[in-house]
Structure I
Amino acid sequence: MLTFLPDPDTCHPADPAPFTLIQGPPGARVLLVCDHASAAIPSYYGDLGLDPADRFSHIAWDSGAAEVTKGLAARLGCPAVLGGVSRLLIDCNRQPGDPSSIPSVSGGIEVPGNRAVDEAEADRRARRWFWPYHTCIGTQIGHLWRHGSPPVLIGLHSFTPQMLGQKPRPWHIGVLWNRDPRLAGPVLAALRTRSDLIVGDNQPYSGREINYTLDTHAGAAGLAHLSFEIRQDLLAEPGGTEAWVARLADLLIPVLADPDLYRAEVY
């Protein structure tokens, strides 16, 4: 059953904020972003008509990604911005208006609460949750840039081991990038020295397709950037998120020491 509260513009005290900002120290040169950090849905929308299993499944969020983002921000000594709502309410890594921005079907699962979303409702969701998240990212980039050199932007995501009707995904981690190789090149090279990892170069998704957040905030500005995709079953293991935080930190610290990363260059 789909149940709505009377007024969509009434904020409930328990409703999620559009983002969480983890402050970084002065002089930080990296910003982390996590578009799909949360499965939260504001109370007005109920559960969008989903049953509990789907409500907290991979279609709703990137499980484990928030914990990796927070841990990595602490290890790297940098700020991070994490999205506050489920991507089923509105996907913070899609252009508003794109059919996948507010999906009526996701991963083969119908989302009843999104079936009849009109322009007014789509604009309301973007105004309340999408744009504040992206404004915060832009503000943080501006702050870092004004206090030093052009920063590096890194996105954190996780992916389900198998999509409905598809083959299992063998990769432990994927590196998503588009035209700028400055960060992706050395990161992929370092990951491939690990014989225990199956590494995807633009797998299981491609940074050359939809990657709104990094394309908008980094690619267009000439900032070095990439996204990580970590397989969710690995993060769900005992100590899994902590292990991946340590693995990524050990990998990134020497790569991020390269001064050539901290200049604006549009590819």
Structure II
Amino acid sequence: MNSTLNKVALVTGAGTGIGKAAAKALMQGGFKVVLTGRNMGKLSSAIQEIDGSTKDCLPITCDVGNPEQVKQLFTQIKDHFGRIDVLFNNAGMGAPAIPMEDLSYEQWMNVVNANLCGAFLCSQEAIRMMKTQSPQGGRIINNGSISAHAPRPMSAPYTATKHAITGLTKSIALDGRPFNIACGQIDIGNAGTEMTIPMAAGIRQADGSNKAEPLMDVDHVGQAVLHMAQLPLESNILFMTIMATNMPYVGRG
């Protein structure tokens, strides 16, 4: 593993859940961590909960689906730290679990902007910095989700954007090669967060039934992100799947 001393990582959607767990792992792994999200209160609380300080954590509010706010975010990172070594594109949301034909255009675009446009915009700015900084290069990690492979019932916006993230990951990995920029994707299934609490009580299955699903400790996801982030840039985990062992993903379901 390479040294993380003075290396800088940005985590989007860092106020709760997977983002907060990743920020914790990266900070404990020696990174300076920028936590971003739309709610400063949640970001500040997250830093307290992971025992961060002003020395190793910087909270910045940003709607990653807004191009101007993303530009401002990266300007602040450059002004404060001078570089970026890791971007974890984690911010995302879903739409109501209703038939696709009943979704509004606004509901569709809210998911597209958060999940896909946000990852694209943040990756653009990160690549610009990574190309010009010295030493050149860095790593982008995209949160793909199990939904990048298989949908849940009535999840068209979320599933479509997560499939698109896979294409974005491959394109960044290819286009980043000449500039020492690596890109990989982590596909996560049933991490125990605020978002997945309903799964433990029962969630709709493909056969129309409702069944409780097992969850895993979200800190295991944070450690997986740290493992990807700590690799030297000559090596890359292009795709990683981490999931609750007994969740209904492989097999007939």
Compare percent of Cα pairs over 33 Å apart across structures I, II and report the one with the greatest value. I
Once mean count of other Cβ atoms within 10 Å over residues 97-104 is calculated for all of I, II, which comes out largest? I
Rank structures I, II by FRET efficiency 1/(1 + (r/R0)^6) of positions 81 and 217 (r between Cβ atoms, R0 = 30 Å, to 0.05) and report only the one at the top, that is, the highest. I
Value -12000, calculated as helix-only ellipticity at 222 nm (-39500 (n - 2.57) for each DSSP H run of 4 or more, over all residues; to 500) from one of I, II, is from structure II
Tell me which structure, out of I, II, gives 1.9 once distance in nm of label points 7 Å out along Cα→Cβ at positions 33 and 209 is calculated. I
If distance in nm of label points 7 Å out along Cα→Cβ at positions 25 and 121 is calculated for I, II, the one returning 4.8 is structure I
Computed 19.9 for mean count of other Cβ atoms within 10 Å over residues 129-136 - originating structure among I, II: I
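Readers should treat all values here as calculations from the given coordinates under stated rules, not as data from a laboratory. Since the structure is predicted, the reported quantities are computational estimates derived from the model, not experimental observations. Cβ atoms are built from the backbone, for glycine too; each structure is taken alone.
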